[in-house]
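Below you'll find the structures, each written out as structure tokens.
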Structure I
Amino acid sequence: MNYHVKKIYNNNIILAEDDKMSEVILLGRGIAFQKQIGDLADIDKIDKKFIFESPETYSKYISLLKEVPLNQVELANKIIEQAQIELGVTFHDSIYIGLTDHISYTISRYKTGLTIKNALLWEIKNYYSKEYEAARNSLELIRYYEKIHLSEDEIGFIALHFINAQQNGEEIQQTMAVAEIEHDILNLVKYHYQIELNEDTLNYSRFVTHIRFFARRLLKKEIFTSDDDFLYDQIVTKMPQAKACADKVKDYFIKKYDIAISQEEMIYFMLHINRVAERERKDSKS
């Protein structure tokens, strides 16, 4: 396949036209050196070819390529190619923009000593174990080529790019909304009881499962509305601490989602909170 130079962006990036009259972005060190419009591109200098379906994606990528060093673009490409092989998928074109930009920014942050905590790391690690492992391997590539050691938080951020590139916007938005709700509620319980929760226990697993199902129902507006005064009053009497904590959960949903959860939903939360928190308090005292 021959490629004729159509536009030169810099010494390493050109827009070319192939024999089928299709436009393609060609990357390669010195690929545009001493080239003029209409010249044939040197095949042996092509490191990467891109054909984007969306003009918007094409435009954004070109803008990015003008700002990011070529070695970091090449590193992002290696990470993407490795992850696609490991996961057995083909990512959406948008990952070449999002991940390249992220890798460049991360390297820049590292060199200035700025670190960012990933609040959803646990959720990413447990919900998307395959993407997490692929991202962990990506850190090895970054370490090899850039000679820097990034934290586990960065594994989560890169994994999010892998997840996002496989899903449409609505799916990833709901997934992360559920993860955020889970993270917030678990923190409410931890702070209320002033304890750390044991993630390896069955009670913890049951509580997390309940939160996830509840969150998905909430986002779909499928919340239970029935009340059971007798059972509710009994549990409140027996579990005053769990009731106080569940009230904080209830306030959270009112403030953030403008939804008041029913007594039936409160019963489930009180039972789960009591199981997961009271056991931890007893164990810490023994």
Structure II
Amino acid sequence: MKPHFYLVPRDVLSSHLSRHHTLPNFGTVWHYHPELELHYIVRGEGVRFVGDNVSNFNSGELLLLGENLPHMWRCNEQYFQRDPEITAEAVVVQFLPDFMGKDFLKMSESTAILNLYEKAKAGLVITGPTKEKIIRLMLRSVKAKGLSRLVLILNMLDILCESPDLTRIASTPSLHQSSKEEMDRLNKVYNYTLANYKNDLTLEEIASVANLSVTSFCRYFKLMTKKTFHDFLIEIRISHAQRMLIEDRLATAEAICFECGFNNRSMFFSHFKKITGITPFEFKRKCHSEYVF
């Protein structure tokens, strides 16, 4: 899915942008920017898209996204109902690779940072002790001024460079550019799919949303996303099934199967295991034994 370029509203004379914001939701625009991004979800849940990866997100998640890596956090439907009691909250730190100047990355001391930047091109989930340290520094950076701001971002990078608590997200790095027309078309496809994934979506129906013939749409979608629309739709459905299993929202996996748009139990179980590596029953047991929700 080809994303929209986003111009980060950053002071060109500052080393980085730090924001702590509360919003109704995190928006619906698939986008990228040249800045790297540390993104901490204080409050919110839904489906996130990072490169070619589709996964659920929850409160407490911390990611590092590399330069020009397409991403989006799509909150669950209740965040779009304009209920003032339901809001999304995040702390975001964004910085250019050469925020210390053009010669910064040429120094021998920057080798580890360059390696980190390379890993971040596919997106990284940050966990463990590293996560707690980075969150503390991010919160401080929101209020910091002067030299302290620069020291904080360097401290974050130093910790991340030495950390074993980083897990890759996307299968391959992604660098994209898009026209406004392409962005509008694929955002329509994306939003329509999320609103209708429970239904029996046909290629004719989704192609009409993109204002393309079925053949042209299939070719275009595969070119932009490196996957078929069918595979994309299955990933969306399985992501929602995972969330329902975690939240114990329905009594049985069979009920979740039909709620998420699958027509039969065997198809649901087959796709679930193919994507997650385990059955719905194993997934639910693992989640409820390891985590408290």
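No value in this document is a laboratory result; all are computed from the given coordinates. Note that the structure is predicted; figures quoted are calculated from it, not measured. Cβ atoms are built from the backbone, for glycine too; each structure is taken alone.
Of the structures labelled I, II, which one yields -13500 when helix-only ellipticity at 222 nm (-39500 (n - 2.57) for each DSSP H run of 4 or more, over all residues; to 500) is computed from its coordinates? Among I, II, the structure yielding -13500 for helix-only ellipticity at 222 nm (-39500 (n - 2.57) for each DSSP H run of 4 or more, over all residues; to 500) is II. Relative contact order in percent (Cα under 8 Å, 6 or more apart) computed as 11: which structure among I, II? This figure was derived from I. Of the structures labelled I, II, which one yields 6, 22, 24, 19, 14, 9, 5, 2, 0 when P(r) over Cα pairs in 10 Å bins from 0, in percent is computed from its coordinates? It must be structure I, since only it matches. Suppose you compute distance in nm of label points 7 Å out along Cα→Cβ at positions 23 and 207 for every structure in I, II: which one lands on 5.5? Source structure: I.
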